[in-house]
Structure P
Amino acid sequence: MVPVATASFALSLDELLFRALNSAGTNAAMDALMVVITTLGAAFIIVLFAVPLWWRGYREATFDFLLLLGITVVLTEGIKFLVGRPRPCTGVLPNVRTLIGYGCDAEFDPSFPSGHASRAFALAAFVGLRFRWRAGSAAYAFAVLVGVSRIYLGVHWPSDVLAGALLGVGLALAFEFSSKRLGGYRRMRARILELIPHWKRPA
């Protein structure tokens, strides 16, 4: 009985948090802000971080980030289809608030875990591990906003976002630990980077 009661409480809390964030500040300005944040947390995360990083000459860090991002995407999608959890806006809950073009009609995969959250938190952890703590703090703040935007738009449960965040941070930590200790990986990275033209920033 205890496990059943615990599971029931977790589901109730998940729905309670979802309702609170999904209906928070329902106005045009908030809607626009959440759309911008969730869009930046998607594929644009590559442009926002990887391109400037490469342009500044951090070739190894850019390579590592893109590989980490690829691993995160593949594992997240694998878990999604393995678990098969329906999104709240698919009719699981009544009266879920969504925006046209940003609800379940724009999603092709299951709900758990959040891909936006796993990518954003993988980026945040990577920045925190590789660069200054202030940059990492800003990246974590952005990641939190991305997670909130997914709930606000009605496409994810809070537990989806939490699981995505833990997955992203965990993968970043594992990647950072492994990449510094695997000589074979460092040699492979160096060979690949040698094949890519290296331009210098204009003075």
Structure Q
Amino acid sequence: MIKGVIFDMDGTIVDSLPFHHEAWRIFFEENKVDDFSEKLKKYKGGGTLDLMKVVYGDIYSIDELKKMSDDKEIIFRKIYKGNIKPIEGFPEFFFYLKSKKILVGLASNAIRKNVTLTLNELGVHDLFDSIICGDEVNFGKPNPEMFDKTVSRFKLEKDNCIIFEDSIEGVSAAVNAGINVIGVTSSSPGDILNNAGCIKSISNYQKFDLSIFE
């Protein structure tokens, strides 16, 4: 029986990925980095700082890379604010979970400022039982740290929890945590997500029935 549900954010409860891509384009253009799409392809998970390390290597210090990461996220929030829309069916599913007294957590590689903006615009920030962000853990996904911490906060067994994820890195983090994961096909096809370890994939939450786990 499911007693706790953990959501990723970007691409899982909101379709924010096009705005992140545009923010990266603007950032790289301003910083004169060519072939930004190729740079993004090399990104294998983690937070914004991790991608900065991939792009720039040892050219800049960690403090400089952190400042650049902050600059990119400022661009993102500027273009995303007022344009935040949930994945179809998410609000109804979220409030269904709350009505059933199921614990609901968010575990995202996104930084706290991005999470706060997004959840506040959706009107659900204060309704989450746990929120863990990428700038609050030692390791981002595919490391399972934030999922392990969320389950610990819930005080539940992992068998009583389920995770929703859209990225291969997120799915890998769930698998590494030993928690069942359902894929959301906003950024990867269902067969790829299932091959990565999802027990099921969905395009939205409209017809998802949690009773399959009872």
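Throughout, read-outs are computed from the coordinates displayed, never taken from laboratory work. It should be emphasised that the depicted structure is a prediction, and the values quoted were computed from it without experimental measurement. Cβ atoms are built from the backbone, for glycine too; each structure is taken alone.
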- Which structure, out of P, Q, was distance in nm of label points 7 Å out along Cα→Cβ at positions 70 and 102 derived from, given a value of 3.9? Q
- Item | Parent structure of the calculated result 16.9, 54, given that Rg and Dmax of the Cα atoms in Å is the read-out and P, Q the choices | Q
- Query: The value 17.1 for mean count of other Cβ atoms within 10 Å over residues 118-125 was derived from one model only; which of P, Q is it?
  - Reply: Q
- Task: For Rg/Rh (Cα atoms, Kirkwood Rh), for residues 14-85 alone, the calculated result is 0.95, so let me know which of P, Q that is.
- Result: Q
- Identify the structure, out of P, Q, from whose coordinates helix-only ellipticity at 222 nm (-39500 (n - 2.57) for each DSSP H run of 4 or more, over all residues; to 500) was calculated to give -22000. P
- Note on the structure: The highest value of distance in nm of label points 7 Å out along Cα→Cβ at positions 30 and 190 among the shown structures P, Q is in P
